[in-house]
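Derivation of every value follows stated rules applied to the coordinates shown; laboratory data play no part. What you see is a predicted model; the values in this text were computed from it and never measured. Cβ atoms are built from the backbone, for glycine too; each structure is taken alone.
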Structure P
Amino acid sequence: MYALVAYFDEETDAEVQKLWNSLKEEGISSYAFEIKNLRPHITLSSYKTLAVDTYIEWLSRHYSKTQVVPINFESLGTFIDSKAIFLAPTLNDGLSRLHQSYHAQHGNFDDYSDSLYIPNK
C-alpha cells in the first residue's frame, strides 16, 4: 500500500506530536508510536500498487511550486479498527483545490477505486 501525504510546518508538527504524547500518557491511544517513522500528516491519496520512480518524477514536475495551504482542525475522528485518533481538517478552499486538482491530474496512477481519499466519496 502506498499513500501521498501532505506534511505540516515544524510548529504544527510539534504541536500534534505533543498531543500524541498526551494521548499515550493518558492511556487513550498509542497508535502514533506503533508505526515506525510516522509523522503528522494529511493523506491525499492511496494506492494498492505504484510505479514509484515514475510517480516521484510526475510529482516533482507538477508540485515543485505548490503554495502552502492553511489548515484548521475543529474536530476529532477515529479509525476504529486501528484505534487511531485523528484531528479532522476543516475543508477550506485551498485544501479542496489541492485535493481536487491532484485527483483530476493523476489519472494514470489511480488503481484503488475503494480508496477513502477520492474526492466526493
Structure Q
Amino acid sequence: MHEMGIALQVLAAAMASLPGGPDAAVRVERVHLQAGRLAAIEPASLQRCFDMVAEKTPLSGARLHITETPVIGKCARCRHESVQSAAVFSCAACGSCEIEIISGKELTVDAIELAVSP
C-alpha cells in the first residue's frame, strides 16, 4: 500500500505550507490534490492513511479533495498530444505506439483550506 507513504508526503507538504509554520494555531479543513491517473491513488485508502498520520496535527480531521488528471501522451513520430485511456498507449493521429507520457503521473498539493475561526 503506497498510500501511507503518499499520506506522509502530503502531510509534510501541507504542514510546511501553513501560515505561521507547523506550530501555528490553525486548523485545516481540506487539502486539494491533483493526482495523475498513473499515480494509481485509491482515494478512500489515502484518506484513511492521511487520517492516521495527521492525528494530533493542525490537519487532524481534514478531508482530501482529489482531482484525477488524465494521462496525456506526445507521439514521438508526429508530435501530436492526446489523452491516453487504453491499456496500450498509441497516437490518436498516426497510430504510433511511440508515446512519451507528458502528464498523468503527477501528485501535487494544489491548495489548503483553513478553518474559519468563530
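Work out the source of 5.4 here, i.e. which of P, Q gives that when distance in nm of label points 7 Å out along Cα→Cβ at positions 27 and 75 is computed. The partial results should precede the final answer.
Working: P: 2.9; Q: 5.4.
Of the options listed, only Q reproduces it.
Can you tell which of P, Q yields -7000 when helix-only ellipticity at 222 nm (-39500 (n - 2.57) for each DSSP H run of 4 or more, over all residues; to 500) is derived from it? Intermediate results must be reported in sequence, preceding the final value.
On the way: P: -11000; Q: -7000.
Of the structures listed, the value fits Q.
With relative contact order in percent (Cα under 8 Å, 6 or more apart) computed per structure, which member of P, Q shows the largest figure?
Numbers: P: 28; Q: 33.
Once relative contact order in percent (Cα under 8 Å, 6 or more apart) is tallied for P, Q, the winner is Q.
Of the structures P, Q, report the one carrying the highest value of Rg/Rh (Cα atoms, Kirkwood Rh).
Values: P: 0.96; Q: 1.13.
Checked P, Q; max of Rg/Rh (Cα atoms, Kirkwood Rh) sits with Q.
Taking 3.8 as the value of distance in nm of label points 7 Å out along Cα→Cβ at positions 19 and 51 derived from one of the structures shown (P, Q), identify that structure. Spell out each step's value before the answer.
Details: P: 3.8; Q: 2.9.
The value was obtained from structure P.
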